[in-house]
Structure 1
Amino acid sequence: MAHSQHPFFLTVNGRALSATCFLPTTVCGAALFIPPFVEERKGALPVFVRTARSLAEQNIASLLFDFSGCGDSEGAFEEMPPEFFDADCEAAWAWLKKAFPSVPCACLGVRTGALLAIRLSSVHPEVAALVLWAPVSGPDFVRQLLQRRMVNDMVAYGKAQESRTSLEARLQQGGTVDLDGYAFSGAFYAWLQKLVPQAAHVPVCVSFGGHDAKTANACARETTGASVLTLRYPPFWNTVGHVDLTPLITATAEWLVQRLAGLPSLAAALPPLSAKSSFSEFISPENSVSPRMATDMPRGTPKAGVMFLHGWSGDRTGPHRLFARFARTLAQDGYLCMRPDFTGRGLSDGDASDASIVQMSEDAQATFDTLRKRLSPGTPIIVVAICSGCKVAVTLAARNQEISKLLLWSAESMGDLRNPATGFRKTVTMLITYARKLSRPETWKKILSGKIQTGLVTQALVKQETRSTAEAEWENGILNRFQTYRHPICFVFGGSDPDANGSHRAYALYCRKNGIPSVAHTIAHAGHSYYSEPWTQALIGISRTFLSEH
């Protein structure tokens, strides 16, 4: 690897922001990556990491960071005054310029982050260039989240609980609305209304990806000589699963290199960094098989250790930051919590193609070994997992039967426990979705003009949720070993998760047949990832009760 990766906490007015610097051996330029808000941050992280690695190969350093109350940073999102987000951008830019004072520095922003990048450049003429991926104005961003709220409500309840008009009226009156698993305040809503395109006075590269081009076109119009990438790509910021964005990454890196490279390179060096704060610590891999992870620490001697295992396309913060939030609550209760990024996920090394349940299980074992070293002999270890991470948890417990408890959220069925209808049902759901889209005239216009990549649609329909025979047999082997596990398991499912009933029944029968103590809870109407504050509160309440028992 031609670069090093440095996780650390960046202090802003007493707040600790999680940050990562990708540092090549020599540096001829640097770039600040400004993320989008709420769950779009999780969707953007994989492409951020891949782009930072690509730039490092061409002697350009990168700084990634999480806003206050987002990702691994300190605080609760709903408690953040929106002006903090501007201050976070300022602090990240100041750090980058201090670390690399003699080379040109650029900004790359995604979605709302693109508008913040323009705003930053308006007060910092030293910004050498701007890259804007799928820029979206604040008002349009809110509108899209409100539409998503309507869809989620219809899935959960059969109809929208509130109209978009009433939700927006509440925000306008200073109230709070639950969007994308985050509480949006009236103050944040008002701040977003002012996040609109403005003129940039530096070289700009804009890409809208074939999606809503309104904001991208406005950004291009406002900037003389702006470059426009006509590449098309999926809406990676809210797509489940990983998508190939190599053309976007390659074109972006080439454009940035043309504007940042060519000057004398400096030997890579960084100011002193701290990977530890008052509430959390980042752990870099000790060897090639260890994942990168975050540790949330109690004040005194831990009464137990807790491992968090994320799902297939997630990262260590969990859906809508659920892992980070729950782990810090548990740290206050006296638990030492470790949250790894699996290989090819989050900030860990490797590519998305390296991921598999087998590799995830090896990463979990490495994390378990690290956690055990941090605890006194005999200290209990508990595993919390979600979605496909539950398969990894079962695999880990089958190998390490001293694990004292398993807390499994939205557990996917393994091996022969999986209902054959699961994949078929998901395919039917996708077919219905595409059929609805095909009923719209604008969809046919896009198909006939080549704006929809029908090959990708076909792949999504025929390849999603498939398992090889070998993988199913491997899972059956794990289930055979797991039969002798005798510690408590708590399953939690969402009432509107289409696979919950099948998994619930399959695991209940398996545990009863093999004498494994287990309980199961269903949170009414909740989705697979519990994207609502009432569902989140119910999930955390059930989980804390289970951990405090026995």
Structure 2
Amino acid sequence: MSARSFALCLALGIAPAMSAAAATSIDDAQLRVLVDQRLAGDRTGACLAVAVIEGDRVARSFRCADPGAEGRIDAASAFEIGSISKTMTATLLADLIGQGRAGLDDPLADYLPPGTKVPEFDGRPILLRHLVNHTSGLPALPARLTAAGVDPADPYARLDETQLLASLADVRLAAAPGSAFEYSNFASMLLSYAVARRAGSDLESLLRERLFAPLGMGGAYIARRPEGVRPAVGHMPNRESTPAWTFAVDLAGVGGVRATLEDMVRYLQGNLGQRPAAIAPALELAQQPVSAQPPMAMNWMLMPVSGRTVHTHEGGTGGFSSFVAFDRARGRGVVILSDTTWNSIGGLGSLGLHLVDAQFPLGGPRRAATPDPALLAALEGEYVLQGGMRMQLRPREGKLFVQAQGQGEYEMGYDDAGDFFPVALDAVLQPRDDGQGFAWRQMGGVVPATRIDAAASPASGPAPALDDAQLQAYAGEYPLAPAFVLTVRARDGRLHAQATGQGEFPLDAVAADLFAAPAFGIEIRFQRAAEREVAALELHQAGQVLRGSRR
């Protein structure tokens, strides 16, 4: 279950809206080839269960990065689906709405025990709609999660309903609910609890009765594993196994559902309108838009594709990653379940979106590589992470070693995407091109780091100071793919960028023609024509590069 925002193609949440390829049926063998192109030899050693639904046809594939691991997963394997569980919780809410027992504009307080202290902003309450589109103003996680004593390998295990509601009383909203997007697992746990309480049932029984049984999802569960279902073993990207996550049952709608590939196929068939059932009206209601920025339905992210709308969501826990998407107009659905977390390396989006529409780039496996000695030398030094923690980078014997303040030293591996990664935990260090910092990615978060000892780098220098005319020279529209445009604007003494259908984000000047959004690991490199006018840009993030000419 990831706490990041949208992480489909880019961690910032920029999801290219591309022209749809011709609808072409795919069989098991063709799907296996595509999965292998993305997965074979990947340094994480992951195994993937993948399905593509096209009308009444379903192609399935179970593949592993290493041939020797084949058989580690199969049709009986139940995966943690992480935050995709949120879409199921939203469906239960939609079901209550259809019964006349709930409404999106109901205050959250009406669904909680009497006397629960629920924050407001200038008299404006948190509504249920704010929980399903992540605009509640609540933080990403409840404060009492830490007080409960967090086990990093199972972070939600000790959080119960009492601590959840006590955390709600700790919150002071900084803005009116509905005014800003902030992805919040805290809000989703509250929705999970509120839905179960209003329905008068524990969440697992409610899911089983109202969703799983009607759609034939016989292997799906939270804590009560059905007979014949085998829990898949989760892994970190260093190939080490890691324990499954556990949740208090009524809070598990945030990310605690486990399901087989066939369960998720049937879930998407239900969302595509291919499985008549009493829950069908609720599935359709949950798909209706509830916010424009970013485009969302009830816990579904909405992605424009050539005039159509694709519903999508990703998930990630300590040892699993997942991806689902469906296009009702085309009758196509995609599900990917991984027994290895890919949170830090961008998730399953490249494969998932390619299976949604072939014009999305497929991407390839991340293979172990040897770093250039010059790169290692350039990285040596002390850095400060956003928030104040210091981190030392040291090259030794052709490898990079990292030591955070007050912690032990970690050996780093390196892959052909240009990223370093700790061999003992799930994280990624992405160097900045100017040698003055890096982005540290861990558990879905992105933390920028800046060099302290700038004098150690001969190429170092102050960030360029640009006046309004110089900034305006970069402004314009840059198509990066069909129907996917990055618009750059000069305003308030800096540049701002906005992708098609997404929110705007600021850019910091780093060097000549180089700008960055460090919190998201994004670099934008502008390119000039012979006459020295800005003619194009390249957007670099998570090992991916998109290029667009200025128009």
Structure 3
Amino acid sequence: MYTVTFYSYKGGVGRSMALANTAHRLSAKGKKLFLLDFDLEAPGLGTFFKNQVDKPGLVEYITEYLENGTIPALDEFVSEITPTQGTRGSILCMRAGKGDDSYQERLARLNWKDFYAQNNGFLFVENLKGAILAAYAPDYVLVDSRTGLTDVSGICTLQLPSLVVFVFALNDQNLDGTAKIYKSVTENKLNRPIDTLLVASPVPDLPDYAEIKKQRYLKAKEQIGRDIDLSLPFAPFAAFEETILGPRTGTHLSEAYDELVEKIVDRNKSDVLTLLNEARRIRKEGDPERAEAKYREIVEAFPDNPETWSNYGVFLRSSRKPQEACEAFTKAIKLRGGVHNYAELAITLLATGEDHAARENFYRFLEQATGPRQILTYTERFDARGQTEPAIAGYERLLDIYKGDKRAIEPLVQLGNVYLRLKDPEKALPFYQQAQELMPNELAITFNLARALQLSGATERARVNFEKAVQIYEQTQMVHPVPARRANAMEAMGIAYIAVGSTEKAKQNFISAIETAARISTSIFSALEYREIPPADFINEAKQLLVQAGGAVPSR
């Protein structure tokens, strides 16, 4: 159990919002969380997690102990928060209290100095920590602390945490107060090793403020004694409503929360994610034997954690041990790991030649998977290995998810490509037509539709679309920065120029495609075969097209 206190010297810096977004992200990683709202005068977690059962909380828990002399059953004061979209772990919460009139009366009677001096307050809090661990065994306890220099903030920053996340503004008052509490934590009289993170919030990310921001960072380092670890950028919408931003949603604030969580996990040396990151680092350093020993150490320490087996499976597959990798992924599935383990097992089975078992597991993945990017990634891997039937199933699953919006373009084009690769242009046509309806002026889609029409015998309609493709190409003067993509585009446009009767331009494009392909070693997508082929095969293909156009093959 790793306890993280979120502390701020003054309010209005987004401390509770940072805690709530951290909880969401840790839950998305499959972590079991326990939230403890110790901001008794101004409880904030309820605004982010509104679907809790209306149970009493910390104030009532302490009051009942003081009135009866016995510690009450913890479960009467803890509620489970209904998971939000994208979370996999559970979130439990002990809120500050019910917030009714009796709550205010109980809080007013609670004297923390007397509680510690006369009622074994220190032992009571230690018992609370032990009770949370015994009853719920959370991976993380996140504590929302009272602001300022108070007895409660001392409990939250000294007795409870493994890590204190200081969330503070860069003005003088916040820096002065934060520096005092930071010193009390790092030089605590309990001789407890307490880690710290310094998070500036909110920080305007505008060029006009660059110089003053730099000066305030230097002032913070001077007063606190070390560099700030992270900044949370100012987001105007956050001033109006309490918001949980999903991981990797693209906003600067969301990205900062992602980074904050990674830093928290990295501080927790007993977290399996931290250990797995260390194993991956060893692997990248080129020491496979030491990396495998580390992975074995992790799965032995966490035998019931599906993520450890899944990561071990990926390592074993990359180490050319597919049979052992299959066993690891199967173990992850039995432990009810993420649905992606079916796809990982399927891909690994392909490497062993067990195509039937691979397809079965991939179909199980498709039945349960809901993440479009994840589905596309695994589908493309099956497609690249020539597994046409499961690839079609994967792309069609994406069409079901997207239901006709613009994101459907990618699976539509991929389905068209699959059917052209199978020499079935009639089946390819409707997918390219739907893609063109969604994006009428996309060069690749227009060319693919023209090619499918041409191969279907619809010569006149094909010519119209080839002319449109040429027009788009010449207007945009597109030169793709990736050489393999550039060679493919030149070959495709050479085919288009032949179709519209511009033979000289066709020759120029074929020659450019040949010269570009001669300088690269990666595979290139063929505009004839509709699959990736080696550069040598691509060059021979482009040379044949050049000869058919009446051109001479370059001598070099």
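Readers should treat all values here as calculations from the given coordinates under stated rules, not as data from a laboratory. Just so it is clear, the model here is predicted, and its values are computed rather than measured. Cβ atoms are built from the backbone, for glycine too; each structure is taken alone.
Here is how the numbers come out for the structure above:
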| read-out | value |
| --- | --- |
| With helix-only ellipticity at 222 nm (-39500 (n - 2.57) for each DSSP H run of 4 or more, over all residues; to 500) derived as -18500, matching label from 1, 2, 3 | 3 |
| Distance in nm of label points 7 Å out along Cα→Cβ at positions 42 and 498 - structure with the largest value, from 1, 2, 3 | 3 |
| Identity of the structure behind 45, 43, 35 (criterion: Cα extents along the principal axes in Å, for residues 90-337 alone, calculated), options 1, 2, 3 | 2 |
